[in-house]
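Student: Structures for review follow.
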Structure P
Amino acid sequence: MLHAFEDIVAYATQLLAHAGLDGDKPRVIAERLALADAMGHTTHGLALLAPYLAEIEKGSMSRAGDPEVVVDRPAAIVWDGRRLPGVWLTAKAMELAIERAKVFGTCTIAVRRSHHIACLAAYLPIALEAGMMAVVACSDPAITHVAPYGGKKAVFTPDPVAVGIPTDGDPVLIDISASITTAGRCGRALAAGERLPGLWAIDADGQATDDPSILASEPRGALLPTGGIDHGHKGYALALWIEALTQGLSGWGRADAPIGWSGAVFVQVFDPALFAGADEFRRQTGWLAEACRTSPPIDPARPVRLPGAWALAGIARAKNEGLALQPGIVQSLLPWAEKWGLPPLAD
C-alpha cells in the first residue's frame, strides 16, 4: 500500500513527540527516516522507528536539550552528543557546517557520544540544496561486526561514508561502507530464511560463508570488509580511515569501551564558491558525470548510471506517488500507537 510521503512523516513525528522528544527533534528524525526509505535504504529508514522508540522509553536515547560544545574553532567543532538522537544531531551538524563553510570555505564537525544516525545519504540533500559538497561518516565504537582483513574476530562496524557532489545537472550521491553488507541486511535475511547473495561473511573458523546467522550464533563469525576474501584490504583500509575521522577527531571511541547503541560522527562541508568558484566546480563535476553516463555500456540494456540516480528517482516517486513501507514496519508501530491512542497506519 502506498502512503503519502508527508502523511508518513507526520505520523512518525507524532510517535516521536509522544515518546517525549523535545523541540524539532521529532520532525527532523521523521523526515530523514522517511527520506531514507524513499532513497531505497530501507534497513536504515523507518524500520528503525520502533527500535528508536524503545531506546527513548528505556532512557538509552536522551529526550531533550542540545549537544555540549567541547571545541569550537571557526572551521573545526567537536560536540558531545550526550546520547541525543543521532539523526537530529547529524542534521543539525550539517546545518551548522553549511553556515560556517559559507564564511571559511569548509567546516568539519566531529560528534562523540551520539545515538544511532540511521542512513547517511539522507543528510546529503541538506548540503546539496545549498550548492555545497558534503561528507558524512560514522562508526559505532560499542559494537563489532566486521573483521579486519586476514582476521577472524570482528573489530569494526560497517563504518559507512557518504558524499554528496553538486554538478551542473543531478547531483552525485555516494553511500558506501567499509564492509560488504550490514548487520541489518543480515538480520533481514535471517528472519526471511534466506541466504546472503554471496560469500559476504566468515564463520568463527575464518571460512567464507553466505550464512546470515553468523552474527547471531555462537561461536560468532564476522562480516567481511569490502573486497571480500580476495581484496578485503581495501575495505579494511577504509574502516581504519573512517574510525579515525569519527572516533579519533571526536576523542571518543573504542579505547573508552562504550556500551549501548551509539555513534561517533564526522560531518564535513565544502563551499565550492570559496575555492575555485561554484561555476568552475560544477563545470568539472558536470563534465565527469556526463562522461560516465555516456560511456559505452557492457550491456546495452544497462546503461552506466551515476551513484544516487536511483535514490533521486525514488525520492521523486515517493513524493509524487507515495511511499510503500517495508513488511513489518506497520506491525512494529502498532504497540506504540495503541499506547498513545493514535490510529494505526493502514498496511
Structure Q
Amino acid sequence: MLDLYQLHPEQGIPIYQQLVDMILARIKNGSLPADTQLPTVRDLAEQLGVARGTVKRAYDELERRGAISKVQGRGTFVSYQPATSDSRKERAMAAIDQMLDTMEQLDFSMTEINIFLDLKLRERTLHQDNLKIALVECNPEALSQLADQLHRVVGPVDLYSHLLRDVEQYPYRIGEDMDLIVTSAEHADVLKNVVSQKEKIAKIALRMTPQTVARILRLVPGQRVGILCRSHRFGDLIYGVCSTYAEDAEIQQPRLLDEVPDITAYLSHLSALVVPDGFETYCPAPVLQSLRAFDAEHSLIRWRYQVDEGSMMYLTERIERLREKKGYK
C-alpha cells in the first residue's frame, strides 16, 4: 500500500485531501475495483505515517461521495462502479420516473409538468457554466501568454493555469471536471504519463512571433544584451535562441526579476534587454519605472510566443465541438 499512495506534504494540499484524490483516482481508473477491501484506518495510518484522524477524514469524505462503504464488523470496501452506457440510460429513466411520480403526487397534470420541465431546461441553459480548460506549460511566462491568447480568441471559458512540474508532482491538481487540457506538443507525452484524462489532452505548437524574431535578428555585433525574466526555464530558452541568432552580440546570462538587487545598476551596463511580453503585470513599480526609462533610450525586446495558426484552428474547432456537445452557447 505504501507504493500506492505517495503523499506530498510540501505541496500545501491537506494530507487527507491528497489521500481522497489518490484513492478516488484509482477507484475510477479501475486500479481499485468494486468490492475491494481497503486497509483499516489504523493500518493505513501506520503504513503512511500519518494520524488516524487524517485517514478517517479521508474515508468519511470518500463515503460521502459514494466511492466507498463501511460495513459494520467487516471493514471498508470500494462501492463505486463505472457506469456503462446502458446503466446510465437505465439510471436516467429511473430518475425521470421518480420525478414524474413526485409531480403527479402533487396533483400536477402532464401539461403542467411539461411546462415546468421546459422552464427549468431554459433556466439551466441560460445559466450554463463556461467550459473549463486547464493550461499546462513548463514556465510561468509562456503560461501567462498562452492564457492571454486563448481569452482573446476562443471566447468565454474558465482557464486554470498549471506549471508542468506541479502537475508531475501532483496530477490531481487537474480536476476531473476539466473539459480540455491544453499543452505544447513537447509536454504532451509527459502529461499522458501522469494524468488520468488522456483523451482530454490537446497538443498545440508554440512559436516566437515574427516581431520577436525580427528584433533578435537586428541585434548587432558587440551589443551587450541582458535577459530579465521570472523563471530560469524561460531565461534559458531566450538565452539559447539569442546565442544562436545573434551570436556576435554579447548575450548575458539570464537574471530573474527578484534576484536583481539594483535594477538601475544592472541596466546601466546594457544596450539591449530581452523581457517576457506582459512583464508589466508582475513587475514591482520601481522596476517597471526603470524598464520604461530604459526602453525610451535603448532597445527593450518583448519576447512573445504565440499559438501557430494550425494549432489555433484545431483548438477553436475542438472547443466549439465541446460547446455544442454540452449545449453551451
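Bear in mind that the values in this text are calculations on the coordinates, not laboratory data. These numbers come from a predicted model, not from an experiment. Cβ atoms are built from the backbone, for glycine too; each structure is taken alone.
Student: Given structures P, Q, which gives the highest value for percent of Cα pairs over 38 Å apart?
Tutor: Comparing P, Q, the top value of percent of Cα pairs over 38 Å apart belongs to Q.
Student: Any idea which of P, Q comes out highest on FRET efficiency 1/(1 + (r/R0)^6) of positions 39 and 167 (r between Cβ atoms, R0 = 25 Å, to 0.05)?
Tutor: Evaluating FRET efficiency 1/(1 + (r/R0)^6) of positions 39 and 167 (r between Cβ atoms, R0 = 25 Å, to 0.05) on every structure, the highest lands on P.
Student: Match the computed value 14 of relative contact order in percent (Cα under 8 Å, 6 or more apart) to one of the structures P, Q, and report its label.
Tutor: Matching structure: Q.
Student: For FRET efficiency 1/(1 + (r/R0)^6) of positions 7 and 215 (r between Cβ atoms, R0 = 30 Å, to 0.05), find whichever of P, Q sits highest and give me its label.
Tutor: P
Student: Tell me which structure, out of P, Q, gives 6.6 once mean projected area of the Cα convex hull in nm², for residues 207-310 alone is calculated.
Tutor: Working through the options, I get structure Q.
Student: Can you say which of P, Q returns 8.7 when distance in nm of label points 7 Å out along Cα→Cβ at positions 111 and 271 is computed?
Tutor: Q
Student: helix-only ellipticity at 222 nm (-39500 (n - 2.57) for each DSSP H run of 4 or more, over all residues; to 500) was computed and gave -11000; which structure, P, Q, did it come from?
Tutor: The value was obtained from structure P.
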